[in-house]
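What follows is a group of structures, each given as structure tokens.
Taken together, the values in this text are just the output of simple stated rules run on the coordinates, not laboratory data. All values reported here derive from a predicted model rather than from experimental measurement. Cβ atoms are built from the backbone, for glycine too; each structure is taken alone.
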Structure 1
């Protein structure tokens with residue numbers, strides 16, 4: 001799957017995602033940070049799932065109805081776990097993401113907001 005890592009995601013996550021077979025681009029490699037709206041637009045134009053720690057993307061998507069391919073938001077994940085958490089979310093929720101879901105990953109819990117915004121599913125992952 002094609003993904004765009006927001007600059008706030010640990011740089012080591014890139015190699016974990018690549019090792020899982022994903023095509024990874026990172027905004028950390030860009031010359032400047034163009035702002036959240038442009039990052040989200042870039043991901044949409046390039047058919048990339050955006051992986052971020054930033055909750056502001058949710059507002060752009062939910063409130064302002066910005067188009068997107070899908071988003072994974074990592075919450076309270078240790079830097080060393082960000083790559084594996086994102087890879088697991090891509091593996092398990094790839095179909096949901098490809099349809100525009102917002103997947104929020106927290107230690108022991110995953111929430112999936114489908115693109116139709118009518119139902120939010122929560123999954124206990126058995127963690128703490």
Structure 2
């Protein structure tokens with residue numbers, strides 16, 4: 001039970017770090033943890049006319065594994081589906097892209113890598 005609580009808390013902390021990063025880089029946050037019948041989009045933001053669907057992946061530092069390794073084909077496919085569903089439901093025509101923010105905790109520090117447009121067929 002304690003491990004599950006720690007994972008949830010760690011995930012939320014990393015989403016806050018990702019949100020702060022985006023705000024500091026000129027993004028306007030529209031929604032966090034947007035839930036639909038098919039799943040959740042971590043962050044929906046806007047910058048320069050683009051609607052950006054952001055997946056946040058977080059890990060405690062490991063030399064052999066990175067947060068990006070968790071963003072596999074299946075997760076990309078799901079994020080693409082969720083983003084398209086959001087556009088159909090809430091927006092008419094909109095430039096949209098899908099980004100990945102990887103948050104790595106190393107000691108007491110958090111490191112962020114922002115990967116833009118990680119799904120090419122959007």
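A value of 13, 45, 33, 8, 1 for P(r) over Cα pairs in 10 Å bins from 0, in percent, calculated from one of 1, 2, originates in structure 2. Out of 1, 2, choose the structure whose coordinates give FRET efficiency 1/(1 + (r/R0)^6) of positions 6 and 38 (r between Cβ atoms, R0 = 25 Å, to 0.05) equal to 0.35 when calculated. Only one of 1, 2 returns 0.35 for FRET efficiency 1/(1 + (r/R0)^6) of positions 6 and 38 (r between Cβ atoms, R0 = 25 Å, to 0.05), namely 2. One of 1, 2 was used to compute mean count of other Cβ atoms within 10 Å over residues 14-21, and the answer was 15.9. Which one was it? Checking each candidate, the match is 1.
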